[in-house]
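Read-outs throughout are calculated quantities, based only on the coordinates presented, and are distinct from any laboratory measurement. Just so we're clear, the structure is a prediction, and the values are computed from it rather than from any experiment. Cβ atoms are built from the backbone, for glycine too; each structure is taken alone.
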Structure I
Amino acid sequence: MDENTRDRPDSQPSWGEYVISALGGLCFLGQVVLCFTSYNRLNLDRVLYLGWTVLAAALLMGMSARRTFEEHGGSAEGANWPGTSLAASGMYGVVRHPIYLSFALVILALMLISQHWLSVLLGLPWMAYLYLSMLGQERINLQRYGEAYRAYMAEVPRLNVVLGGLRHWRRQRAHAAKKET
């Protein structure tokens, strides 16, 4: 792959993607409104607490991933997205798509907080769209980074935080053992 292909804006959204994003934004806004109007609708306090916990974890994950991407992802000068190098540290060393995952977890948290059937109806299609977008981003990353991304895919799971955390911990431990010798 030559340098011109690598820098081409191949991930430029189409008008259809803008429309889908706008609809997703409206669904998200609807979920937020439902959290205010139907807070803990079913009075399931444990579900509510789980929702708040998931929301806090999702926000921390998203902020951490964004910071890692900006520090280690090599974003092009003057632009935040897309990066010009592969970010594989921090949350990107645990899961390949921590920002997508954090968005999906926020949507899930809103479902758990409101406990309203309409929140689920608004959230599930948006979560499916995020997953499909993630798959599309992987195709773009394979074109952009080639074998380096393929190796990254083999090492870091797409969304499995538990498996990714375990693998990340093992890599860190192995790296520390190499430094000692």
Structure II
Amino acid sequence: MLITLPVQPIETARLTLRAPGAQDFEPWAAFAQSERAQYIGGPFDGGLAWRAFGHAIGHWVLRGFGSYVFTLKGSDAPLGMAGPWYPGNWPEAEIGWTLWDAAHEGQGYAAEAAAATLDHAFNTLGWRTAVSYIDAGNARSIALAERLGASLDTHAQSIREGLDLVYRHPHPGADHE
């Protein structure tokens, strides 16, 4: 018997963001074992891919929030993951994203998913701040962070000193506080 996470989906104009489930492991593992995973510590071998996916699901249980799998509306095929992320040893809560297949690049799916989860973090979870930890060599994710309105925070603590940049997302109420 498979257990599913009781997570309320988020809908955007083109996407459904839902809890990760067992059906997402194989597409995740294909991504995690590919060169596309180089900016998140990969490529991983099969065992590390399994543990990383278990970490994504377990994060929901331990924190009550986590990364959503995003799909095109009307499809359950995963395109990637995006969402609030705060492992126990990280200095700050993050909004992260991964797009699993290069065929979906350049269509704005990761940006749409990340924006929706950023809104969720600020307006539903009540976060006052959020960062994105981005590998310094990941030009596409840096561009996405900037597209979302984030700016480089050179004073923030990185998770991999010297390897990651920290982009801080503006709180939507910052001008009114």
Structure III
Amino acid sequence: MTLVPVFDLDGTLLDSDAALVAPFVALGVPLEKITFGHTLANECKRLGLDVEDYLAHYDDQLAQPFADVELLVSRLDRWAVCSNKHPRGGRAEVARLGWTPEVVMFSDSFNGPKELGPVLDALHLGADDVIFVGDTEHDRACALDVGCRFALAGWHSRASAVAGDVVLARPLDLFDHLD
């Protein structure tokens, strides 16, 4: 049986660091104060900003797919996205790229940070049927929480492996882990 990949969006499918940082900088936040991997609401709260102010400065045209990501998703029959990203920017980016994942869930789909349970339910699949591809410790924890396989998006410079991780050097390496 072929596993269905579920992807994080920012830092996994999209090289989005510059796009994510730019609104904070435009709102006066020093670069060194900005962190990644959180819901936008939590990061804005931590930095004393309003989410709507951030979104007014967010450019959904700026983030681009990592090399070979478009080829990867074009070759998949079934796949999904599970992301902490705010739905406004996330949906605009997925639409702009013409991607058609079977399921797309952003921060408005969860009660807090992203979790894979609702994605599995929407796909009508169990944990043994999917592999979650992500770039953060939180992504790894999401996979562990439901008991599915995890693959680290090693093509992202901030991705940090731990013992036992399947590390993908490039997106197309995922095909070696789908059977």
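Observations on the model:
- Here the criterion is distance in nm of label points 7 Å out along Cα→Cβ at positions 54 and 158, and among I, II, III the highest value is seen for II.
- In this comparison of I, II, III, the computed figure 1.1 for distance in nm of label points 7 Å out along Cα→Cβ at positions 14 and 62 is attributed to III.
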